[in-house]
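Just so it is clear, none of the values below were taken in a lab; they were calculated from the coordinates. Quick caveat, the model's predicted, so the values are computed rather than measured. Cβ atoms are built from the backbone, for glycine too; each structure is taken alone.
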Structure I
Amino acid sequence: MKSTLVLGNQPIQTIELPVEVADMLKSEAKRNRKSIAEFIMQWLEDQIDGREAAKRMKRVKEGKSKLIPAEEVYARLGI
């Protein structure tokens, strides 16, 4: 990776990808009506969320954390 330009306070970087991967990325971003950067950011956020969910589920299975039924949560929140 190498920095190529700065817009406002956010540096822009370029990465090299195989043409096949770049084409798939462009196609998926277009299909989802997002810029490539938005598509990648959403994918990264999904990966982080997935890892966090797996950690929490592991804690539940190990008995280190408990699940609260949705009805109880709704009652607490008055919804």
Structure II
Amino acid sequence: MHGTTTAILNQIRALGYAVSVHHFKPSLLGRPGRTEMHAVSLTEPHHQHIARCGDGDEPDGEYRVACALAGMVEIGLEDG
């Protein structure tokens, strides 16, 4: 995992979320691969967020999913 992606996930963890990363390979039935990241609140376990990237093999897929998950927990990431 790229350092920037790890830094984003660490920010989410610092807000009190357990974060998990899941990589799904393409299935034999033709379902494409994907990457998912889950953020579950440690204080309110029913409060969770799931972000996905449709193509699990994209080089920046993990980063894009981490950015989407950060937005869901209201972390503002700035371009630049």
Structure III
Amino acid sequence: MTLINPVIGVKIVFILGLTNILGLLLIYLSCRCRLSNSFFSGLLKKKWYEKFYNMHCYFWWFFVISVVLHAIIALLTFGIPF
């Protein structure tokens, strides 16, 4: 038995999966480890990238919330698979 309409649940899970990918991309591009690469260290001199870089911790929150919602909606839609 599912607690969410499967048609709507699948759409929400898909959209949250895309937000997971977006969150990972944002985290990767703002990661402090990337500064060892000359391309990223050069970007840090740009004002827009400095603002983007400073948002790194918020990107983690976006990603974590997205993953948790993705898992909850998937469980409510498909149930526990055993």
Upon calculation of relative contact order in percent (Cα under 8 Å, 6 or more apart) from the atomic coordinates, which of the structures I, II, III produces 56? III
To test your reading of the models, identify which of I, II, III gives 19, 49, 25, 6, 0 for P(r) over Cα pairs in 10 Å bins from 0, in percent when calculated. II
Consider the structures I, II, III: one of them gives -9500 for helix-only ellipticity at 222 nm (-39500 (n - 2.57) for each DSSP H run of 4 or more, over all residues; to 500) as calculated from the coordinates. Say which. II
Say we calculate distance in nm of label points 7 Å out along Cα→Cβ at positions 15 and 39 for every structure; which of I, II, III gives the highest result? III
